[in-house]
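These are the structures in question, set out in turn.
Nothing in this text is a laboratory measurement; each read-out follows from the coordinates by a stated rule. If you're wondering where the values come from, they're calculated on a predicted model, not measured in any experiment. Cβ atoms are built from the backbone, for glycine too; each structure is taken alone.
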Structure 1
Amino acid sequence: MTYAQLKAEIIAYSISIGIDKIGFAATDPFLELKERLITQQKLGYQSGFEEADIEKRVSPELLLPKAKSIIAIALAYPSKMKNAPLSKKLERRGLFCRASWGEDYHTILRNKLAKLEAFILEKDPSAKLVSMVDTGELSDRAVAERAGIGWSGKNCSIITEEFGTYVYLGQMITTIPLPPDKPITEQCGTCTKCIDACPTGAIVQGGQLDSNKCIAFLTQTKTFLADEFREKLGNRIYGCDTCQQVCPENKGKDFHLHEEMEPDPEVVKPLLRELLFISNREFKEKFGSLSGAWRGKKPLQRNAIIGIAHYKDTTALNDLEKLLKEDPRPVIRGTAAWTIGKLATNQSESILKAAKEREKDANVIAEIDKGLNMLKNQII
């Protein structure tokens with residue numbers, strides 16, 4: 001069997017197991033990516049979640065000696081939710097981004113890659129393979145771009161002709177020299193809709209992202225959210241879809257090809273107040289299967305508290321007061337204090353003053369002071 005024939009068989013098998021798109025790339029070092037990563041590092045635009053060693057991110061042979069090709073895969077996920085509950089008075093809801101709907105995509109893609117590995121090893125038992133999804137050393141986007149899965153858009157996502165940006169990506173490095181595919185030429189043209197619409201200006205220019213300003217990143221942080229970003233968060237609990245929603249290439253794109261990717265509306269649009277006192281066990285049972293649960297409940301609870309401020313939901317005042325009195329975590333107490341100030345109810349000032357008398361944590365006291373200062377400038 002020639003390598004071209006093996007490639008054809010791999011493609012056919014990938015379709016049979018529900019891989020929506022597959023491409024093949026050479027293992028030459030990603031030199032252009034290297035320059036971009038060095039620039040990102042110098043500018044302080046990295047999130048800290050990435051592999052720190054740039055050489056590993058751009059050199060496939062460091063990850064698999066004698067690597068000869070990379071197989072890139074893409075799976076399309078839904079962009080629209082069926083039977084989505086409305087966020088209304090007394091029932092204010094948060095939102096998980098589309099990439100966190102359904103079962104954790106890491107699990108889904110790893111299962112597909114494991115099946116693909118088994119098939120390839122059946123054809124060539126001497127082959128060496130290394131697969132990765134998202135958290136691996138290689139850049140999913142750079143591999144997918146080189147393999148012809150799609151082009152790298154100005155919104156820093158891979159844009160596929162068939163599915164727009166609504167795809168999960170994974171890759172497999174192999175010692176088999178499979179014929180490479182041609183990269184797709186960038187097709188964003190003069191469009192800057194994603195850059196213009198980014199709530200925090202995180203897309204510095206086409207294809208360059210300041211991760212520390214990106215709401216998708218900020219929703220995953222565990223510390224106090226900087227004041228400048230709180231107003232921008234809205235009701236987002238995890239992630240942000242703005243740069244995808246405004247992309248013209250996503251117009252009309254909504255694929256429901258994988259049952260495990262279908263969202264449970266009550267899970268991905270949760271009631272904000274129900275998140276405030278959820279136990280670790282309840283959190284794991286309800287949200288544990290989502291990719292958005294990987295950082296635990298604390299960031300999501302903090303975001304829910306900010307979501308209450310966004311909606312000016314004064315019915316949550318007693319819940320916030322309870323958090324401010326009893327929660328052991330300074331970030332939660334402090335964010336609750338800030339939100340109490342934002343709500344500006346008749347009780348807000350007395351609640352905050354009482355809290356300030358008993359509070360010992362300097363950061364929480366600073367948040368209480370922010371709340372009190374906001375009240376000075378509002379009619380209560």
Structure 2
Amino acid sequence: MKKISYILLTSLFITVASCSKGKEGAAPIEKPGKPETNNNFTSADATTAYTAFNKYFYNSSAKLYYNTTRQDGLAAIWTQAIYWDMAMNVYERTKDPAQLTRVNDIYQGGFNQYDGYNWDNTTTWFIYDDMMWWVIALARANQITGKPEYLQKAISGFNRVWNGSYDSVNGGMFWDFKHSGKNACINYPTVIAAMRLYKITGDASYLDKAKSIYGWAKANLFDTTNGRIADHKIGNNPPGYEDYTYNQGTAIGAAVMLYKETKDVAYLNDAKLAADYTKNKMSTNSILPAEGDFNEQGVLKAIFAQYIMQLINDGGQSQYLDWVQTNINTGWKNRDTERNLTFRNYNIHCPTGDIQSYEASSLVTFMQLCPPK
């Protein structure tokens with residue numbers, strides 16, 4: 001991911017490659033709004049929200065997304081993969097042939113912008129997790145479209161990351177090319193990518209890798225007493241705990257996918273514990289945290305949305321559905337009603353000025369995945 005933060009651990013100066021994001025420009029003024037009084041979002045609202053997101057953020061020439069409503073630059077490389085996942089969610093919800101065209105267009109946009117998915121280009125790709133978000137999306141796009149080139153790119157990308165990132169001595173995946181730390185944002189997505197490739201290819205080595213990385217992550221990044229996910233582990237230092245919804249989400253997704261394949265209830269229990277921590281400790285009055293102070297963190301809940309819904313659907317845990325719907329209803333009521341854009345902070349009215357695609361994306365993603373009440 002694009003931004004890097006630095007922290008001091010004990011008396012040692014250690015550069016920590018953190019997946020969290022720093023400031024990116026001036027944030028819009030956030031004002032509490034007077035939400036509408038209508039009760040629940042509808043399927044039509046989900047379509048309206050996605051249409052608005054594309055109106056203000058999709059670059060039909062580049063076939064990728066802008067970073068802000070100013071439309072003066074493309075969004076960060078890794079977030080484009082998250083928006084591609086959103087497009088696939090819409091197609092799976094609507095089965096609209098035009099939306100399938102958009103799914104294929106975004107692949108081409110990434111191909112054109114990112115050197116044909118040349119994973120060895122260390123100018124285009126400068127962090128392992130940036131690649132892995134795309135590998136996840138490429139594998140899913142193959143499942144949806146059947147296009148073999150999508151699978152080929154996913155396999156070659158996974159191999160590139162595995163060969164460069166995996167610690168064959170101590171286990172786990174390094175976040176950056178310098179191997180400065182092992183972060184949640186590469187380890188859990190690696191499990192998800194491996195499980196998708198296993199489902200497509202039947203190659204048991206992917207399942208073995210998924211189990212191996214999940215085991216390392218559980219031992220080093222997962223607080224088994226409460227389900228909190230650490231952001232990173234640096235050498236022999238204690239885990240660095242910072243609460244981010246996407247780390248909670250990918251841990252949930254990795255566990256659910258392993259549970260669905262192995263039927264080992266320990267994985268499902270891990271997923272529920274991580275979901276409970278997000279709901280009970282990270283949320284305020286049931287509303288998810290407003291991540292992303294005009295930076296790329298605004299997209300984190302879009303990732304969480306993907307995997308909490310897998311827990312609900314594939315893991316059979318419907319007890320989380322009302323919580324998710326409450327978040328969607330709150331955020332949708334507080335949308336910018338002129339533009340139908342939504343905001344990262346679901347509790348306040350969406351700013352009417354310039355906003356980022358990152359911070360506008362998560363509620364739209366939730367709406368494509370979650371059924372209305």
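In table form, for the structure just shown:
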quantity: Among 1, 2, which structure scores highest (criterion: FRET efficiency 1/(1 + (r/R0)^6) of positions 137 and 265 (r between Cβ atoms, R0 = 30 Å, to 0.05)); calculated: 2
quantity: For percent of Cα pairs over 20 Å apart, for residues 89-288 alone computed as 58, the structure of 1, 2 it came from; calculated: 2
quantity: Comparison of 1, 2 - label where FRET efficiency 1/(1 + (r/R0)^6) of positions 129 and 233 (r between Cβ atoms, R0 = 35 Å, to 0.05) is highest; calculated: 2
quantity: For 44, 21, 19 (semi-axes √(5λ) of the Cα gyration tensor in Å, calculated) the corresponding structure among 1, 2; calculated: 1
quantity: Entry that produces 2.6 once distance in nm of label points 7 Å out along Cα→Cβ at positions 65 and 209 is calculated, selected from 1, 2; calculated: 2
quantity: With helix-only ellipticity at 222 nm (-39500 (n - 2.57) for each DSSP H run of 4 or more, over all residues; to 500) derived as -12000, matching label from 1, 2; calculated: 1
quantity: Mean projected area of the Cα convex hull in nm², for residues 57-152 alone derived as 6.0 - corresponding label from 1, 2; calculated: 2
